[in-house]
Structure I
Amino acid sequence: MTAYPAIIGRAENIDIVGVALGVPAKIDTGAFRSAIHAQKIKVVKRDGVETLTCELLGHPVSPVPRPFETTEFSELPVKNSTGDVDLRYEVKIKIKIGPKIFLTSFSLSDRSNNIYPVLIGRKALKERFLVDVGKSSINRLELKRLKGVTSAEDEEDLE
């Protein structure tokens, strides 16, 4: 573990450096990889080099789509929460959580059915953070209202 791991809660507003500030993210110690909401994902050739282009965010709780492109990407199988395996693109993105700024990998996926547009997994958390599940810098009910969900669905909404 690093000398000074930061303590974060189960949900945090993060900054995607150079892209967007204050993006709601679920901190998920049960997930290995991190994921970010992306749309219009395609690979194009520019000057003979394959380039992945997409729009990040554009999610109900982070509605402004942000253009993103990179030549450094890979394709990998990712098991989703229902156990199905999807083929997804993975990219590196610089983010800021609390006091720490770092480059980490994200799989690009359609998270429009999820409350949070970003999920932060163990790969990004390891040796950087301690997670206190009793804390959260985000009002989940407000996010649900922005997404159009009007009722509390689980115990976490009642906290």
Structure II
Amino acid sequence: MDADAQRCGRDELESLISADLRELSTESDQIGRLFAVTHRLRPNDFRALLYIMAAETGGQPMTSSDLSQRMGLSGPAITYLVDRLIGAGHIRRDDHPADRRKVVLRNDESGLATARSFFSPLSTHTRVALEDLPDADLTAAHRVLAALIAALRRFQEELGFEPKH
């Protein structure tokens, strides 16, 4: 196969992956919206819980300021959202592990239960969807997704945002 034919095939594959990423994003957004409604959460409440959980999972605790930046909300709006989530028992404030002047947001037991009720069934569906794929395909898919996440973070930086990972 000549270089032009190979490049055409590569361009088509990259285009398909980009389309898949957009579709994955829209499906995820729709599921999150439906989940929020089902659990009587506002869409921003659900987003905040996901950001806080991702930060905890990634070993980088999230402050209210971090959450404000990630969600694009003002300080007063974040304070209202955080206070509402604390009042509902979904999150709590803890001392920052590295800076005692700061506090971090953590999922509380109710928030963890809500997250588990979302991620456990999703995990089951994911496991079923992937069960017939060989490990080599999953390894390659993980590399592709990691590269796409890195590209999205670089693009955020170009747009003037500092992604929190």
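A value of 2.5 for distance in nm of label points 7 Å out along Cα→Cβ at positions 16 and 144, calculated from one of I, II, originates in structure I.
With distance in nm of label points 7 Å out along Cα→Cβ at positions 104 and 128 computed over the structures I, II, the top value is the one for II, the highest of the group.
With distance in nm of label points 7 Å out along Cα→Cβ at positions 80 and 96 derived from the coordinates and found to be 2.6, which of I, II does the value describe? Considering all the candidates, the number was obtained from II.
Taking relative contact order in percent (Cα under 8 Å, 6 or more apart) as the criterion, the largest value within structures I, II is that of I. From I, II, which structure was distance in nm of label points 7 Å out along Cα→Cβ at positions 40 and 72 = 2.5 calculated on? Here the read-out was taken from I.
Taking mean count of other Cβ atoms within 10 Å over residues 24-31 as the measure, the highest value among I, II is held by I. A value of -2000 was derived for helix-only ellipticity at 222 nm (-39500 (n - 2.57) for each DSSP H run of 4 or more, over all residues; to 500); which structure in I, II was it taken from? Derived from I, not from the others. A value of -0.68, -1.53 for log10 I(q)/I(0) by the Debye sum over Cα atoms at q = 0.12, 0.21 Å⁻¹, calculated from one of I, II, originates in structure II.
Any read-out appearing in this document is the output of simple, stated calculations on the displayed coordinates, not a laboratory observation. Note that the structure is a prediction, hence the values are computed from the model and not measured. Cβ atoms are built from the backbone, for glycine too; each structure is taken alone.
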